[in-house]
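Colleague: Below, each structure is written out as structure tokens.
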Structure I
Amino acid sequence: MLNRVIFLPAAFFLASLAPLRAAVEDSVKALAATGREGAGNEAAAAAWKAVVSEGPRALPALLVATGTRGVVVDNWLRLAADAITDGALRAKQPLPLAEVEAFLKDTKNAAPARQLAFDLIAKADAALADKIEPGLVNDPVQELRRGAMARLITAAKAKANGDAKAAYLHALDAVRDEDQTNEIAGALKKLGVTVDLPKHFGFLMKWNVIGPFDNTDRKGFDTVFPPELEVKPDTEYNGKTGKVKWKTVESKDERGKFDFNKPFGSLKGVTGYAVTTFDSATEREAELRLGCKNGWKVWLNGELLFSRDEYHRGAQMDQYKMKCRLKKGANTILVKCCQDEQKEEWTVEWEFQLRVCDSTGTAIHSTK
């Protein structure tokens, strides 16, 4: 009977806890009322104590509430869950780990709540956590995947030569995060295997570009230049210093960076455009993920997805995530990238990196 309970849906076992869930929800409302500069802290502290006093039986209801009211409330709930778990372990009280495990396995539950569920299991039963974690390597929650990937990397390090190569290649198939990918790629390089990082991440490398247009006094960001209205490969337009036309450029950067300084020269107070076609095998949900330290806008099939009029605050991979829907067949992606007029050495970069992936960061590749 116990084995059957472990794999019941979270909603089933929580239905019997309706009164407790209502009590926890009342406490959560008090926690949610906590404002800036300590407003509501007294009520929140009282609510927190009320939740903790319920003991281990409150954990499933706490998990249901986590991830529903924002970071502040989640912090209170995590502290309450930790306090309950620590107290139960000290008193050698049983914890509802079967219910917590069932909650973790239901990927429809909120990501912060599932992360909390795994953390509680790891604290209460390390052996159970060791059993569960390897199965999270393809989990939709990044934090849960990382631990599983770390185990694969550690296992690969313990192997030699051919076995290590096979283990690292297996890990490469599953890895999504940049730092872990770099570690795996570095290890494979030492074993004589070159990893195509742009392909692994799904970076778009080949673009048609045009520019420079003006961005004096940062006015170019809001100015609608011709490429925003039409993309005609053989048409010339008036640029900042003369006629400009489209040209094809392919990036060779292993992190997928496209540098406008290469086709146009190191310029200031300018705007450039890059366009490419992405062919999708099916109509599907996707994400465009961009890294850029300049002012930028991104359109998909003529629809503006997002923009940011900010300069030189640093750039990193997947800095901006734009949810979108790809249509089957050809999809047009247009990037506008503005360079300001600052002269410092650290303002030279006029570049971006953009990749297409699913919500877990797994690359989606163009069929062409």
Structure II
Amino acid sequence: MNYKVGSLFSGIGGVCLGFKNAQNEQGGYQLVWANELDEKAGKTYQHNFEHPLIAGDIEKIVKPERVESEESRVEFEQKKAAILAKPIDILTGGFPCQAFSIAGGRKGFDDHRGNLFYSIIDLVNDLHEASHKPRILFLENVKNLYGHDKGRTYQVIKSELELAGYTIKDAVLNTKEYTNLPQNRERLFIVCFLHQTDADRFTMFDRLDEFKLNHSEESRRKNISHILDLSEDKQHLQPYYYTQQKYPNYFLTEAQYNNLPADKRKKERINISEQITEEFEFYQVRRGMYVRKNASGVCPTLTANMGTGGHNVALIKVKDGVRKLTPAETFKLQGFPIGNGYSLPTKMSNGHLYKQAGNAVSVDLITVIAKELLVVLQACD
């Protein structure tokens, strides 16, 4: 048996692919529809999935009566009808995290994006009237949501979900601890169960130690080698290399640094040819002020602002120099199997691709949780 999945805020399909990959001998999941507002992310999604992507603002889809233009209102009514016509067992939603993240200023519900959570509640109620509420809600956000506004924001979210009839289980999981993806990425997962029997059977978050992987130095390097395109050289990846001609301030000799006027001299001298020396490690030029190697030996958290001018993209030492990660490598760090069933659309800028990777979820981690949910669903049927 395949359980039907609908996806809100689907982005480039990380949650969808994670559920699609979760299956056992008794069945798996069927992706029924997805929704995404961002046009570029939607193109990447449609490039890789066959089921319908219902594009557009979910607030207007669930509340088309609030749309002023009659023509637009009819369009959103049709989109809402398309969603409600297909009952689902699981509703997923990595609702926008910028309102709760440090990088986004942590404005919470004072930020319009924070209020998009209520579109999930509205849709759940609409699905209830049309057919039935989803048996499971699978929500994801930054870990800072848990402590935002001294915990009050999350209590509001939890209360709304409980009022909708759900039992809540949550946990913060780090990609590097539960998968072979070498990325330090902590996220809050909120799993909501309509039936108490399902909730009681889902015990994963109570025994997380059983799911943790112990990575040796050998396995760490092996995992990184699966992600990085180490066989490629400057001839093929030239735009990604850092050279003295392109970034003179990142190759300062001690004499050049000392000769700079005091008001032009940064606190630390940057010379990446001297400071980025180890292969199978990840580095960053932090705020353009200093170079740091990631202490955990994995890639630091990929962020959406990698797409704004390419900064904050991790740097690596390769056989013929220093370069930043390619868009394909950032996708692979999130678990997207580039070249093996998932591909990047052509004619899309690197900036948009970096942003999409930073906004995505770690596919492999979704699969770990989705497999546990599948066992719960099958046991209760």
Structure III
Amino acid sequence: MAAATTLSPEVKSQRIESVDIVRGIVMIVMALDHVRDFLSGAGNPTNLATTTVPLFFTRWITHFCAPVFFLLTGTGAYLALQRKSKRELSWFLLTRGVWLIFLELVLMRCLAFQFNFDYRLTMIFVLSALGGAMIVLSALVYLPDWAVVAFGTVVIATHNLLDSIDSQNPLWIVLHSLGPIVNTPRHAMFVAYPLIPWVGVTAVGYGLGRIYRWPAERRKAFLTRLGIALTAAFLVLRAINTYGDPLRWSAQKSAAFTLVSFLNTNKYPASLLFLLMTLGPALLALRVFDGWTPPAFGPVLIIGRVPLFYYVLHIPLIHLIAVAVCYARYGHVYWMFQSPSPAQYPITPPPGWGLSLPAIYLVWGIVVLLLYPLCRWYAGLKQRRRYFWLSYL
């Protein structure tokens, strides 16, 4: 991807509104998944034997969140080169990556997900994987841009060749598996987000940042072609049903459930088909909002500018709502403070626990409405002040 000789107006202003809008959309949608985690008792929404079509699609729409966030993390890193040297960018990615790992494993674990300090169960989730991807990218930035993109593409396209490796080695679990790396009667540490292929998605996102040096029409055409190509690749490879995902689709009891089976790709670790299914439409969304911010999307834009701040606040807020619901229903709340098993995460549900799906959507709307004023305040603070620590939250 050859660079244009001049920067587009969006880059000169240092904020790409289309990037912030798409990131804001996925952050808002992400809260729906976490409300469902804390407040639904419906079980695994991707288990075709027990799920319903509405429950599955409530989960499926949130599949776009992690891929888009990792992709745009890489894009944001590249755009930061407009005000940082590569050495400065590398140091920032390294230190922010370490901070994200600490934030999730120490602070978020106690103060948000669990509301306790016993460390009986520590889940390695998206922030740790994002931190690891940033640390890897801190080294990759010294390579030519084409080499970073090539690395990311190869990781995404070929990592499913490793699916047959069945190893309980902790290093392998961190890289490409799902399971415990510590498992004792008192403490367990469980990897839910292995690094591969997320490091590849972040690397490809870094290369994507370069297109924002291009003239607008060329950039829009590229996003359209690539978005359609990735979406078509998903449809073709999924129809062939041989490579790209360990979960094969099959005809089901109805056309709706056959569609569910077709779309039910593997997220842990994210398969090639999972990423094609989500990143293709994400690129098309970047094209739709390129140069166009709908007036009603102002709050989405604000949230997209402070995604980590939003993430850090929304988990404890949802947990507090779960505590209130638990007390109103049972008169006790001790379940909300117990360390769960990996299968029950993030809480140990009381008997008969769970709100209906419409109630889940209602709580989701309340969560977003409560968070927006805080996000607007923090976005304004970041705009007015240039303290270095603001870039870490």
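Colleague: Matching task: 32, 25, 22 is the computed value of semi-axes √(5λ) of the Cα gyration tensor in Å. Pick the structure from I, II, III.
Modeller: Numbers: I: 47, 27, 18; II: 39, 23, 20; III: 32, 25, 22.
Structure III accounts for this read-out.
Colleague: Sticking with this structure for a sec: Assign the value -18500, calculated as helix-only ellipticity at 222 nm (-39500 (n - 2.57) for each DSSP H run of 4 or more, over all residues; to 500), to the correct structure from I, II, III. Before the final figure, lay out each step's value.
Modeller: Values: I: -12000; II: -10000; III: -18500.
It traces back to III.
Colleague: Using the calculated result 27, 11, 5 for semi-axes √(5λ) of the Cα gyration tensor in Å, for residues 151-190 alone, pick out the matching structure from I, II, III.
Modeller: Working: I: 15, 10, 8; II: 27, 11, 5; III: 26, 10, 6.
Going label by label, the one that fits is II.
Colleague: Tell me which structure, out of I, II, III, gives 13 once relative contact order in percent (Cα under 8 Å, 6 or more apart) is calculated.
Modeller: Values: I: 13; II: 17; III: 27.
Structure I accounts for this read-out.
Read-outs throughout are calculated quantities, based only on the coordinates presented, and are distinct from any laboratory measurement. Only a predicted model underlies this, so the values are computations on that prediction, with no experimental measurement involved.
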